[in-house]
Structure I
Amino acid sequence: MSRTAFARFAAAIAVLTLVVVVLGAYVRLSDAGLGCPDWPGCYGRLVAPTSAEAVAAANAVHPTRPVHTAKAWKEMVHRYVASALGLAILVLAAVAWRRRDHGLPVALPTTLLVLVVFQGLLGMWTVTHLVNPAIVTAHLAGALATLMLSWWLALRTGGWLLATGERRAPLLRPVAIGAFALVALQILLGGWTSTHYAALACPEFPTCHGGLWWPPADFAAGFSPWRPLGVDYEFGTLDSPARTAIHLAHRIGALAVLVAVGALAIRVMRAAPALPQRRLGALLLTVLAAQVALGIGNVLGRLALPVAVAHTAGAAILLATVLTLIHSLTPLRREPGA
């Protein structure tokens, strides 16, 4: 496999990872995260039970989790696509090691392989520990890491969208890295918000609870890092002040991202004469505006499923766009592991 073909394969894996992330959001937001109460099968089967006999047998084994066929299929489709992603990453790593003498990197593909195996474990624990928020958020973090590493691998091996020489505007790179970290943190905060069912803790915008700018909020309870195992977290367990604290933190984070990433995009368009970077700046500003609009739409639309899923997709695309900008500002090294 040539370096160009390898880069395209890595890019395809990044796209497939984005599909898995969006499917995961759809499953979670449609309350289907426990549509299959066991793992890796569904009620002990490789497919969701649909016939009357299969449903009756499944209900007998799991009387506290009766079959909801639509939710079970949503969960299984997500597992099928995630399994395909794992297989693709295994092939990618195998190709990288087989062709390492021809200049293909091995560090990132190997890291991706280890990461996707751990992701499988987190997926299992998400079910067996009844959507524990800490585990679900860690699962989201792993998915984002898989997406970013595979996209970075594609960009570096393909050498796409690179500025050259003095047009690289190197002073922008640390700013872009800081923006990347901020967006990643905000996405994890969004995951924490979602898994605690706090997205509508403030049911109005821009104020909260009847026009209050700062309603009663319990940040200690909302951001306690540990959640006990053995508790069913489906539909949330926190009281209103704790959920409000999580929601307020997410709004503050959104404002910080709007200012930081917006300023970065404008600065890139003004300071970077290289055409790829100017286009990336414009794209970054567009994705940012769409993401803010979707976030407001989540509240005003009472967490309508299409808007909420689009908000998750937009967050991942925003992070990938910032990563692409970092790539364009980073000199390309033609060496294994680059």
Structure II
Amino acid sequence: MSCRTGHHFASGLTDYGRSTRRWLAMAWLMLAGSYAMPPDARAALPQSGAPTDARAKLPRLNSFSELQSHLLAQEASLDRFRLRGPFEVAIRRGRVIRLSENVRIRADLYLASPAEKAPLVIFLHGHDVSKEAHSRQAMHVASWGMHAVSLQLSKTGPWDNNGRTLARVVNLIHRSPGVVDPRIDVNRIILVGHSFGGYAVTVAMAQGAPVAGGILLDTALFGNASPDFLQKIDKPVMLLGADEALSPVRYRDYFYHYIPGNVAEISIRDATHEDAQYPSETALQNAGVDPDTTEELQVTFVSAITSAAFSLSATRRLDYAWASFRGMIDSGKMLNPKKK
């Protein structure tokens, strides 16, 4: 089963309305003949509702540290992070991170332009999904001065193994940042994982991967795994969830319950499991069409990811990000906030 239909896969539930819309959309694509677009065309998806540029609203900045000082002096606002950040981004696709003679990991790099060292945000996909499904998230984070990497691990797990592999990747980068870029601040590495990829993030953190924190995107517990390992996590964790009334996932509540402290959780109203990707895997495979996602909600996810990554990078805490959510909590666009 696929993370592209995560509300089916993670909970075992079905949604007749969404399935019907998906079938109609796919049928339309076949009639239009657009389903056969080449890979390059699929990767260049339209971005009609994507964030606009923030540079006009910021002073001239030359480094992440200057941006950090400026933002921390302002009132925290999630709307700010809906805009593209002030920095140019260099993209390096299809790079190989070599863990051993026989273990090589494919990765796409999104490198912020400033010469000064800056944090690194590592993205991990969910079940039956490719690294490209987080490309716009990684690009957006990098535009805010934090380098980003989107990894390709096994699409089908086992996700415990993926978590251990992720920990090896982090340890390698911590020892030798040049495997990605020498400008990485190895003391400010943030992990982001979607669905079972979020589970793998918690496995890596429980094993002591040297990270500043983790961000879980509508994460699900893998298989019949005991949640006891979550009690070993001693770094801050932010869980950004879909609307559970629309898209319940497997044992999502375990993460908040078992991680002992410095954890926060919030849901985005009307968002589906797939809205936590940007673009979604379905959109990548079907000329940009995915009836289960809304670009506005995908942008809400990416702005929340950016705020949380900035908060963890700049302060090692979740307080800044939490304060930035206040407006959306008050308006009802974010639901069920909880923090300990």
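Each value in this text was obtained by applying a stated rule to the coordinates, not by laboratory testing. Keep in mind that what you see is a predicted model, and the values were worked out from it rather than measured. Cβ atoms are built from the backbone, for glycine too; each structure is taken alone.
Can you spot which of I, II the value -0.45, -1.00, -1.11 was calculated from, given it is log10 I(q)/I(0) by the Debye sum over Cα atoms at q = 0.09, 0.15, 0.17 Å⁻¹, for residues 103-278 alone?
Answer for the origin of the read-out: I.
The value 51, 50, 47 for Cα extents along the principal axes in Å was derived from one model only; which of I, II is it?
The correct label is II.
Which of I, II yields -10000 for helix-only ellipticity at 222 nm (-39500 (n - 2.57) for each DSSP H run of 4 or more, over all residues; to 500), as computed?
Numbers: I: -23500; II: -10000.
The structure behind it is II.
Assuming 16.6 is mean count of other Cβ atoms within 10 Å over residues 199-206 as calculated from a single structure, say which of I, II it is. Don't skip to the answer; put the middle values down first.
On the way: I: 16.6; II: 27.4.
Answer for the origin of the read-out: I.
Quick check for you: by relative contact order in percent (Cα under 8 Å, 6 or more apart), which of I, II is greatest?
Of structures I, II, the maximum of relative contact order in percent (Cα under 8 Å, 6 or more apart) occurs in I.
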